[in-house]
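Structures are listed in the sections that come next.
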Structure 1
Amino acid sequence: MAGCAAKTDSSVATIDLTRIQSNWPKFINYSNQLASDTSTINRSNASPQQKQQQLDALRRRYVSMQTEVSDDVRTAAQHVADERHFKLVVTRQFVGYGGVDITSDVEKLLNITEASPAKS
């Protein structure tokens, strides 16, 4: 009977992207960096044309960073799904009910630890 506890009846797993994004230093650092760079460009004394060129370059960096973190999450989710024999992994934000939450397993593969509570 002890071995039965590890078996799941569901072939669908879910991951909570909001939780991953809020606790993943890599994602947080990228977000902060992009926000800072955007602010710096907007406050600069560059011409509107130069600002537009800089913002276009920043958008390309954003796409690259977004692709990188998405690929990291996808790879980790695929690993967990293969290991635990899930046929489908969906984001929790679009699931009304059902599925097995594998967020903590994905977080472990991405070396994410839950953020400490904010100090008052």
Structure 2
Amino acid sequence: MTTQQTGSLGEEIAASYLASKQYEIRERNVHFQKLEIDIVAYDRTEKMMVFAEVKTRGHHSEQYPIHTAIDRRKWKAMRRAVARWVNLHRYEGSGRIDMLSVCEGRVVEHIKDLGSDFY
């Protein structure tokens, strides 16, 4: 499987996971030139928009925790993409950035609220 196929499969698994947790999937693979949001979903429980970054791995490693998968450059790009989405949709509600780690066909970690200071 190619890296792109692995990533697409991971995003599909993450979207199914979020839907099973009562999130409403609004959009997937949103692109603004080189910027991307993997999944835009609405968290019905917390009543906020969730902008999810999905990281798919071949195997789980305690030596490579999920939070190290996003460096400063990626974090800034995510925030810019979310800001563009918010402006484009004139969204005025609350929101957060989450990260989901997919490994061996399932979500192994869901980190909520990596940051929401873009509002």
One of 1, 2 was used to calculate relative contact order in percent (Cα under 8 Å, 6 or more apart), yielding 50; that structure is 1
Structure responsible for 1.13, with Rg/Rh (Cα atoms, Kirkwood Rh), for residues 24-79 alone calculated and labels 1, 2 on offer: 1
One of 1, 2 was used to compute helix-only ellipticity at 222 nm (-39500 (n - 2.57) for each DSSP H run of 4 or more, over all residues; to 500), and the answer was -10000. Which one was it? 2
Taking Kirkwood radius over Cα pairs in Å from the coordinates of each of 1, 2, which one would give 16.9? 1
One of 1, 2 was used to compute distance in nm of label points 7 Å out along Cα→Cβ at positions 40 and 88, and the result was 0.6. Which label is that? 2
From which structure (1, 2) was FRET efficiency 1/(1 + (r/R0)^6) of positions 48 and 72 (r between Cβ atoms, R0 = 41 Å, to 0.05) calculated, if the value obtained is 0.70? 1
To test your reading of the models, identify which of 1, 2 gives 2.5 for distance in nm of label points 7 Å out along Cα→Cβ at positions 32 and 56 when calculated. 2
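No value in this document is a laboratory result; all are computed from the given coordinates. For clarity, every value in this text was computed on a predicted model and none was experimentally measured. Cβ atoms are built from the backbone, for glycine too; each structure is taken alone.
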